[in-house]
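**Student:** Next up: the structures, one after another.
Nothing in this text is a laboratory measurement; each read-out follows from the coordinates by a stated rule. All values reported here derive from a predicted model rather than from experimental measurement. Cβ atoms are built from the backbone, for glycine too; each structure is taken alone.
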Structure P
Amino acid sequence: MTGKLYLIPTPLSDCNLDWIIPAAVKQSIQQLRYFIVEQPKTARRFLKQIECKYPLQDIHMGVLNVHTRTNELETLMQPLLAGHDMGLLSEAGCPAIADPGSNLVRLAHHKQIKIIPLTGPSSILLALMASGLNGQRFCFHGYLPIDRNARIQAITVLEKQSGKQDQTQIFIETPYRNQNLFDLLVKTCRDDTDLCLAMQLTSVEERVITRSIKQWKLKQPDFQKIPAIFLLHANR
């Protein structure tokens, strides 16, 4: 009999865990001894805050990140195949969403392992909720191209698609490139297109601001090196 794979959400920022992680979720995590994590150091800090039942030195951690090869996944899930329950932790937010854990979850399905997603913060959905943009039709694109010309082309395509389908376009960027992406959005998009910046979600510095491109041109944000989600919606 195989174990169960728990998909464990983690905080997006330094905050009160009681506000972010429900008590029932904490109880589920506290009982686990086996984990698959992105970064052991931050995972240990999170498990210490959760007050796990087992001492940290008795907890087993396998590492799954962008460098993990597909043929290593089955080795990572050996405790599951041996009958032990395991937790999959993302570095921040929900596992397998803009996160390398999705391949492991897919393999777990192939192995007929029960998957249990736990409740917690998703930066993508929190940003969409607070944006005021269309929550009925939306698409998450991850990172846009780094090359300037390819990025401008991608922005143009997304804006046209948004207007045609009445769809909110959601994407992210490495914090130190926030300003570069913002500048291209302002230069490329129509004045009446809406742009939301959802910054430092769940932290005391949280800001979610939706303005038209025309309005953003008059008052630009200061969010260099700050975690942010970009949401774009073009008027028809």
Structure Q
Amino acid sequence: MNYTCPYCGHHSTIVVSDMRDHWSHVYMNQTEKGEIGFGILTIRCVNKECNKLFLKVRLTKSLMRQGNHTEGYKIQEWQLLPESSAKVLPEYVPKVIQDDYYEACRIRDLSPKASATLARRCLQGMIRDFFGISKSKLKDEIDAIEEMVGPDTFAAIDAVRSVGNIGAHMEKDIDLIIDVEPGEAQLLIELIEQLIEDWYTTRKSKQDRLSKITELAKAKKEQKQEGKQE
């Protein structure tokens, strides 16, 4: 099984000894959901510097087949460790942006509106840090980068602002109730992840390539000077 650790980002192939997937029937009177069972999935990161535990629990239907209880379809699932499905952000992403991103992921299911608001704040922090643009309103900041990003990206960025506004400014019209679903909040989170990849990771990769070229030229120059001295 291919596995990417949610803590350290280490890619590995997990063997049986590093993973357990156990399911058992719950022996109790039939519930409103019918006969049920619980499954527990645990995976250990094989990176020795990490060695952390991934833990997920699922509630499923319990079916009777040939006189035995077997696992049926999944009813609900909870990821307990780590607390969210957030990706490990690289260290070159500013900490304040990382904090907002991780919190948006952590509360996505508990409070999608608050998660959308944090995604909105995360976006604003990224625009101010990456482009050096700071205005009184996020909309003005987004408009200022319209020519710097593609039309599809611009439309998606403005959508984060719009949906995030539901949580950020809902007190202005308390009679207007607009829900944000966990799946919708996840879409905003995924856009933040994409922008981090497109902006920060791409810039870092470019800087690393240019640095290697500069170091190569410096090394060749030193070799040339050493050759002359000989």
Structure R
Amino acid sequence: MKHLLLSAAIVISIAAHAQSDKYVSAMKQSLSMMDSAKSAADLESAVASFQRIGDAEKTQWLPYYWAALALTSEGWKYFPQATGTVELKVSDLSGTITSLASRINALADKADALATDDSAKSEILTIRNMAATQQMLVDPQSRYMTFGAQAASDLQKAQTLNSSNPRVYYLQGMALFGTPEQFGGGKAVAKPLFQKAVDFGKAEQVKPLYPHWGLEMSVPMLAACQ
């Protein structure tokens, strides 16, 4: 009986390892799709791939996180103030961004339900921040009090959960960098936030498949504040 139990344990261990290898391989492939995406259609393909992985695994928050992040990348393509050029044009910007935000937050909900630690939940809140920020940017004057406040709240919560998350400080810096000085923004107030983003980004311990973006964007933003 003891030998039968040991054999069963070995089989289960091998099966779990094979499943883990399959998951990691699928995630790496999807991340490569996302990194090489050049169009909204490419990003949507990555989103679908991540969702399939998440739906199959059922216990992993990262597939849904990356799917949501890919959708925020698609959303940024509509805003010249974020990308320098408008890569996508639509007749109903508000409707398009609202639809994207709904999808992003639905994926964030799935990720949050599976996240088991504060660090993961902090990362998910940065996704919610970007969804709210994009909704605000559709019409900043009329939407700042709602979506702007939501975006700021998301980052404050994210910082509370993980005060060394470099992506939090990058996003806070970007928000202030794009805000006129008369409203409390500008380079001077953004600079220390970008400095924190750079410092924490360089010190961050890289974990396979986990978020590690932001440093490559924080460095030039810090230089722009000099």
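**Student:** Suppose you compute helix-only ellipticity at 222 nm (-39500 (n - 2.57) for each DSSP H run of 4 or more, over all residues; to 500) for every structure in P, Q, R: which one lands on -10000?
**Tutor:** P
**Student:** Once distance in nm of label points 7 Å out along Cα→Cβ at positions 42 and 202 is calculated for every structure in P, Q, R, which label goes with the largest value?
**Tutor:** Top value of distance in nm of label points 7 Å out along Cα→Cβ at positions 42 and 202 goes to structure Q.
**Student:** Going by Kirkwood radius over Cα pairs in Å, for residues 106-161 alone, which of structures P, Q, R comes out largest?
**Tutor:** Comparing P, Q, R, the top value of Kirkwood radius over Cα pairs in Å, for residues 106-161 alone belongs to P.
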